[in-house]
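Heads up, there are several structures right after this.
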Structure P
Amino acid sequence: MGLFRYRQVLYAVMAFVLVHGQAGAQPYPMQKPIRLIAPTGAGGSLDTMARIIAVNLSKVTHQQVIVENMPGAAGMIGAGAVAKAAPDGYTMLAASNGNLATTRALFKNVPYDPAKDFAPVSLVAYNPYVLVVNPKLPVKNMADLIRLAKSKPGEINAASSGNGSTPHLALELLNMLAGIKLVHVPYRTSAAGLTSVISGETSLMFTGIVSGLPFIENGRLRALGVASDHALSSLPNTPPIAQTVPGFGADNWAGILMPAGTPHAIVQQMHDDIIKVLQMPEVRESFRHQGLEIAGTTPQAFSTFLQSEIKKWTEVIKEAHVRPD
């Protein structure tokens with residue numbers, strides 16, 4: 001073999017090793033724990049979801065994923081901490097629509113821009129809501145409710161878990177789209193609001209499936225419609241409200257985000273790992289038990305969804321003059 005030909009072969013071998021060596025390398029995650037910030041206290045639905053994801057993400061990445069609770073200021077403390085964290089893939093946010101989609105419209109001096117200060121990784125789950133009524137209210141479906149509400153404007157009371165909560169905003173969206181006036185009655189907790197509907201103190205409420213289903217099944221509440229854009233397996237005979245009120249949609253949702261500026265390759269790898277987690281049978285069962293529906297979107301789809309949620313709820317909050325507690 002001539003010298004020139006020898007050099008050609010050597011360079012080709014070196015290029016092959018270099019390219020395939022880089023492709024097979026896994027520089028992220030390295031030997032360093034990944035923090036998943038839950039901007040709520042321990043025990044809530046968002047915290048529970050975060051812990052299910054963290055335990056199983058540790059198995060997929062072979063790195064420790066630690067849930068760190070940072071409650072306070074309607075989730076702004078935890079979300080703000082992630083927005084300011086180094087964009088290196090080792091700090092993530094478990095967020096809900098209450099932390100991101102409604103914050104800037106409800107509060108002043110929010111220390112982050114939900115649309116600009118985060119890199120969406122994946123929408124993880126939906127926490128579906130259902131509109132329930134006291135059985136004594138003379139309505140069987142959404143069309144009945146709208147007719148009754150239009151005949152008695154301002155006379156039907158609707159409970160929620162507080163001013164600015166998802167159930168409250170869902171109520172105001174229904175008022176806007178259906179052209180009715182259900183009167184909002186805020187309670188301090190979802191349980192208190194639900195109790196008021198069961199007792200007849202108020203007439204109706206948007207509530208989570210897990211909370212409402214036992215009372216629907218024992219007849220103490222009647223389900224009129226689900227807030228999702230599709231029927232739910234847990235309530236197969238309850239149609240989406242959007243079938244009667246076009247454009248209606250008010251699910252609670254949860255997703256994973258990283259600080260803005262995180263390299264695309266890291267965001268994409270974490271997305272791929274989260275999708276693997278969501279496909280695990282034990283995770284799917286855990287979510288089902290919590291009343292959660294698995295989502296699993298691309299980073300771009302989550303970003304587009306987040307932008308649309310911010311726009312929708314900002315308009316509702318402004319038009320209904322919503323003020324937080």
Structure Q
Amino acid sequence: MRVTIDDVARESGVSLATVSRALRGLPNVAPATREKVQRVAESLGYEPDPSAVRLAAGTTSTIGLLAGNVDTWYAGRMLAGVERVLVEEGFDLLLSIADRSHPSAVVDRVRSLNRRVDGLLLVDLHLEDEEVESIGEMVSTVVTAGSRTDRFDSVLIDNFDAASTVARHLTRLGHTRIAMVDGAPGVAIEHSAPFERARGFRAGLTEAGLDVMETAYGEFTTRGGADAGTRLLGAKETPTAIFAFSDEMAFGVLSAARSLGIRVPEDLSVVGFDDHDLADLLDLTTVRQDVVELGALAARRVLDQLEAPGAPIHEVAPTTLAVRGSTGQAPA
């Protein structure tokens with residue numbers, strides 16, 4: 001059973017107010033009384049409730065998390081990592097969704113969260129310069145996860161390098177007709193994850209004297225991938241390899257190929273991005289990133305900034321290419 005401040009007061013023979021002042025190092029407590037209270041607290045194994053300590057200090061003990069979508073596997077895993085750290089540190093999590101179909105949605109949601117949270121996490125939201133400026137004027141402690149701005153701390157991966165590695169993998173297998181399944185063009189803000197993946201993939205192909213054969217756009221969902229894959233694979237000239245910007249999109253491409261009687265990897269190689277829980281089961285070659293740990297890193301970063309504010313820090317988490325059975329030598 002957890003030892004409470006009431007237990008310390010009872011054992012010490014003083015009031016709750018005196019115990020609180022003694023343990024917080026406040027004045028107007030006799031040295032002998034302070035020493036006795038501290039000794040009793042230590043012997044009982046008393047630890048202050050972090051939420052109560054922060055409440056006394058005039059903080060909310062709450063971190064806000066704003067995302068554009070929480071229905072994807074990526075967002076769910078990110079949330080799991082964030083919540084793990086916040087629970088350990090005695091903070092609550094306040095989740096909010098920004099509907100990107102409305103131009104002012106992100107800034108409006110931040111404005112509604114502003115006075116209810118101590119810090120803010122922006123997950124996979126690719127911000128325009130004007131949005132960064134407005135958010136920075138409202139909230140002093142902001143961390144972006146999955147994207148980067150110069151003004152805020154960030155936790156992300158090197159999307160450019162990861163996508164370049166995918167391109168090299170496919171060209172080494174002899175593929176020359178290579179297509180991409182990208183997110184909707186509207187989310188490809190400069191330096192966003194989709195923007196950097198497209199840029200890195202093209203750079204990797206350029207090393208082999210190639211360019212992207214075709215780009216199909218769709219939502220970051222299985223249905224979005226299936227629709228994009230159907231368009232690519234139903235064309236007069238079809239690719240022999242497709243790089244999808246998320247595993248869920250890649251699952252849709254695999255489904256489209258199966259529906260069209262196209263064999264993977266004999267006729268078509270498919271690569272995804274994320275290393276979704278189902279990627280191994282479906283034998284999908286993919287870029288592996290630890291999204292749970294990315295969320296945990298983001299949560300620690302916002303707590304660190306609350307404790308010791310400083311210049312923005314940008315943490316880059318590692319990725320690897322998990323080569324499985326969905327990629328093979330280009331067909332003759």
Structure R
Amino acid sequence: MTLIKTSILSAIATIIRVIAGFVSVKIVAVYIGPSGLALVGQMQSFIGMMSSVASAGIGSGVVKYTAEHYEDESAKQKIWSSALKISLVLIVPMAVAIIFLAEFISLKLLHTREYSSVFIVFAVSLVFFVLNGLLSSILNGQKEIKRLTLLNIAGALFGLGVTIVLVVNYQLYGALVAGIVSQSIVFFITLGFVLKSNWFKLSLFVGSLDKAYMKKLLKYSAMALTSAISIPLSHMYLRDYIGTHIGWDEAGYWQAIWRISETYLMLVTTTLSIYYLPKLSSLQDRSELKHELLHGYKIIMPLVIVMALGIYLFR
């Protein structure tokens with residue numbers, strides 16, 4: 001699939017995610033106020049950070065080596081089984097730690113022990129987050145762009161539906177749990193896509209840990225985990241600082257502005273992650289690599305400029 005077709009599919013998925021995101025933010029703001037939106041942002045940052053750490057940050061490595069060995073089942077079996085084992089080894093101790101520290105985390109992050117059960121729910125669901133990330137990386141490496149697009153759309157719609165139901169009925173508690181429940185549901189959708197793929201074989205996920213591929217995958221950890229930890233931590237610190245020194249309503253406004261920025265950039269970041277990583281990984285010739293990069297710049301940069309101007313003009 002070409003970059004233009006990928007961009008179109010990504011645009012469709014992104015538009016749906018943007019609409020779903022705006023509606024969910026509006027629902028949260030109406031029912032629990034800007035201060036509640038700030039606390040939901042804290043929870044989302046924590047979930048994103050812990051999910052990345054539990055997966056060891058090997059997602060990009062799985063995409064790269066899956067795309068690189070697209071026709072080699074033996075290599076993919078080593079990659080996927082090793083990635084699965086790395087993830088499963090980290091999930092259990094992290095989940096146990098979160099359960100035992102639930103009250104402490106709730107107090108530090110949300111300034112109350114009242115929502116400690118939310119962190120326990122997340123700890124139990126952590127396996128779904130990590131496995132969903134792994135299966136999504138495999139679909140990406142297999143260049144299943146249409147399935148990934150449908151997955152993004154399904155995730156946005158389920159997330160919106162779950163958010164509306166839980167926020168309307170349980171207010172802030174429901175908003176905090178909504179992201180956990182929706183992502184757990186999305187895992188089963190992702191699993192269904194993988195099971196229906198003509199390349200799927202259970203044997204590809206079973207096997208001994210391949211030390212060579214384990215080392216290759218873990219080389220991506222330092223780079224991925226640096227951003228996966230530092231960015232959510234900085235956001236949590238900023239929200240907490242604004243909430244403590246200025247007001248939690250203001251922290252909620254900051255969160256809303258950040259969500260707008262994050263959402264419109266999805267069009268670019270989604271295209272890059274779905275198209276470019278597997279595409280560049282499969283190219284071996286330097287001239288082809290250079291041509292692909294220049295081609296991408298010609299399409300993506302004008303798009304970014306237009307979107308940035310649009311945000312400024314309609315601010």
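We did not get these values from a lab; they are worked out from the coordinates using the rules stated. Quick caveat, the model's predicted, so the values are computed rather than measured. Cβ atoms are built from the backbone, for glycine too; each structure is taken alone.
Descriptive notes on the structure:
- Ranking P, Q, R by relative contact order in percent (Cα under 8 Å, 6 or more apart), the structure that comes out highest: R
- Comparing FRET efficiency 1/(1 + (r/R0)^6) of positions 37 and 229 (r between Cβ atoms, R0 = 30 Å, to 0.05) across structures P, Q, R, the highest figure is found for R.
- Test item: percent of Cα pairs over 33 Å apart calculated as 27, pick one of P, Q, R: R
- Computing log10 I(q)/I(0) by the Debye sum over Cα atoms at q = 0.09, 0.16 Å⁻¹, for residues 125-292 alone across structures P, Q, R gives -0.35, -0.90 for structure P.
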